[in-house]
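Only the coordinates and a few stated rules stand behind these numbers; no lab work does. Only a predicted model underlies this, so the values are computations on that prediction, with no experimental measurement involved. Cβ atoms are built from the backbone, for glycine too; each structure is taken alone.
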Structure I
Amino acid sequence: MKKKHLLLYSASLFLLTGCDTINRMNDLVNQSTYSIDANREAVEYNTHAIRENQRLISESNRTLEENRHHLEALSK
């Protein structure tokens with residue numbers, strides 16, 4: 001009878017430990033998912049900022065070119 005109780009205790013302990021491990025793994029997966037989502041949002045924001053900076057640089061270059069033409073016209 002003692003052997004049977006010990007076996008049941010061991011099996012119960014194994015199942016509880018296994019469930020705890022699975023719960024911890026699920027928590028880690030969820031944390032990773034949240035991190036991935038946050039990183040994706042950051043990448044999207046940074047991509048938008050880069051595109052906006054490219055637009056502003058292009059606009060500045062056009063303005064510089066126009067100013068250069070105006071200065072050339074004034075110096076003639």
Structure II
Amino acid sequence: MAQKDIDEALLQVLEAWRADEAARRSLPRYIVADNKTLEALARDKPATISKLKLVHGVGPKMIELYADDLLVMIKEHA
């Protein structure tokens with residue numbers, strides 16, 4: 001099976017969101033989400049919380065804090 005390509009436009013949106021969220025919470029960007037996680041989100045484009053939970057690097061805290069925001073951004077680039 002061929003690997004899916006990363007949606008570069010979505011990746012840029014996710015990176016901007018991460019920078020804003022990190023600044024808002026006074027955290028390093030990698031604490032909000034690391035690069036591999038953002039790339040996986042931009043490649044896999046999960047459409048539900050169940051699918052989001054399967055993405056590399058997405059854990060319970062990320063689901064709790066960011067699931068709604070992430071799903072909206074992904075849906076806008078589906």
Structure III
Amino acid sequence: RTVLHVASSNGHLNIVKHLIEKGVNNLNAADKWGNTALHEAAAKGHLDIVRYLLGKGCDPLLKTRDGKTPLGVS
């Protein structure tokens with residue numbers, strides 16, 4: 001789990017933006033369950049972060065170990 005995962009899960013859009021502007025290397029990094037930052041934001045209903053991450057190129061088709069896309073966990 002990355003700092004981007006935590007910020008996305010907790011609804012901290014300004015931190016998410018800051019991390020990406022400062023060069024987070026892999027927007028699609030997954031934790032041990034296959035969750036990306038996009039999964040985290042979608043699961044918690046942080047639509048502003050979901051929109052931002054999609055605009056920055058996060059892959060909405062990546063699946064968790066359970067086979068769920070970000071839409072599937074929302």
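Tell me which of I, II, III gives 47 when you compute volume of the Cα convex hull per residue in Å³. The read-out comes from structure I.
When distance in nm of label points 7 Å out along Cα→Cβ at positions 42 and 58 is calculated for each of structures I, II, III, structure I comes out greatest.
Taking distance in nm of label points 7 Å out along Cα→Cβ at positions 10 and 26 as the measure, the highest value among I, II, III is held by II.
The value -20500 for helix-only ellipticity at 222 nm (-39500 (n - 2.57) for each DSSP H run of 4 or more, over all residues; to 500) was derived from one model only; which of I, II, III is it? Attributed to the structure labelled II.
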